[in-house]
Structure I
Amino acid sequence: MLLLRSIFFTFLQPGTVAVLIPYWLISSRGAAFSRNQPLRYAGLPLMAIGAAGLLWCIWDFFAAGRGTISPIDPPRHLVVRGLYRYVRNPMYVAVVTILIGEAIFFLSVPVLIEAGIFFILANLFVMGYEEPALRRKFGESYEKYLQTVGRWIPRSSSKVT
């Protein structure tokens, strides 16, 4: 059942932000991308890296945290393995990476703007809801995690063991 919930929330949340909204932004604007722009292919590795990172984190929430990516069905255990050893919010970083890759590949300013808006909203959500909720739920272990791992980028000593 947990696996099915994880799959459902993956399609619902990052699927909406990283697939449906960009599709709508690109297709509703009648955007036709030029195949004569070889630099646009620089977006493909970003999309692949972002998607791989996102799936890795979703798996860690399922396997180690025993929960899903949704705030209504969160992990029951603090997840500090995988990419969470380096940054506290690798899923949001992965989604922004996917969006930037899509903006480059499709030469889409609206998708780039979406990436910026998503990052701002994610930052507000993390600081206003997630971090206080995790402090209450995991206490001292989360406080230690906050001190050793950066929110968005790795700290020089960022690696939880």
Structure II
Amino acid sequence: MTYLLRSVKYFIRLCVLILVMSGILLATGWAAGSAADLWWILIHTPRGWILMGLIVGLSALYPRLGYTAMHLPGNMALDSVRIAEAFRACGYEPAGGDHHTRYFRVANPLQRLMQNDERIRITQQGPLIEVEGPRKALAKVGAQLQSHLERNDETKQQ
């Protein structure tokens, strides 16, 4: 269900992008005709069909290519403060959850709008913490979170 929801969200974003680009072309006079002409080209020509096929294809592939999961050693219950600190340092805020799953989202409302309000999900998977979310966000948050968790391990050993 999550895969389908992400796909539909991305499809809508791509359609809005096409509409904005078409609006800019029409407003500046660079369009090949009127709005009706652009719509006709989209529906009745192979170029339009290819564009629609690309939008659907990219939307279908985006959840597979744009999301990932990483596993870090740790305990959500014991390391909850360190986890929150790591996300806060990267510009994220808590976004709900329960004692098994926690969610974080971008704190800045404008960035949240640009990222489709995508959340990062954290769950406990045995001795590991699974962090799942957008690939770009995990690249940023993953190193910070790993550093915070390792610092916690060093503190426990001393």
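The numbers here are math on the coordinates, done by the rules we state, and not lab data. Predicted model only: the values in this text are computed from it and were never measured. Cβ atoms are built from the backbone, for glycine too; each structure is taken alone.
For which of the structures I, II does the calculation of Rg/Rh (Cα atoms, Kirkwood Rh) return 1.01? If you can, show how the numbers build up before the last one.
Details: I: 1.01; II: 1.15.
Answer by label: I.
In terms of distance in nm of label points 7 Å out along Cα→Cβ at positions 39 and 87, which of structures I, II is highest?
If we compare distance in nm of label points 7 Å out along Cα→Cβ at positions 39 and 87 over I, II, the biggest value is for II.
Identify the structure, out of I, II, from whose coordinates FRET efficiency 1/(1 + (r/R0)^6) of positions 15 and 95 (r between Cβ atoms, R0 = 25 Å, to 0.05) was calculated to give 0.45.
Of the options listed, only II reproduces it.
Of the structures labelled I, II, one was used to calculate relative contact order in percent (Cα under 8 Å, 6 or more apart), giving 22. Name it.
II
Using helix-only ellipticity at 222 nm (-39500 (n - 2.57) for each DSSP H run of 4 or more, over all residues; to 500) as the calculated read-out, with -18500 as its value, let me know the right label among I, II.
The read-out comes from structure I.
Starting from the value 11.9: which structure in I, II was Kirkwood radius over Cα pairs in Å, for residues 7-46 alone calculated from?
The correct label is I.
Out of I, II, which one gives 1.00 for FRET efficiency 1/(1 + (r/R0)^6) of positions 55 and 79 (r between Cβ atoms, R0 = 41 Å, to 0.05) as computed from the coordinates?
Matching structure: I.
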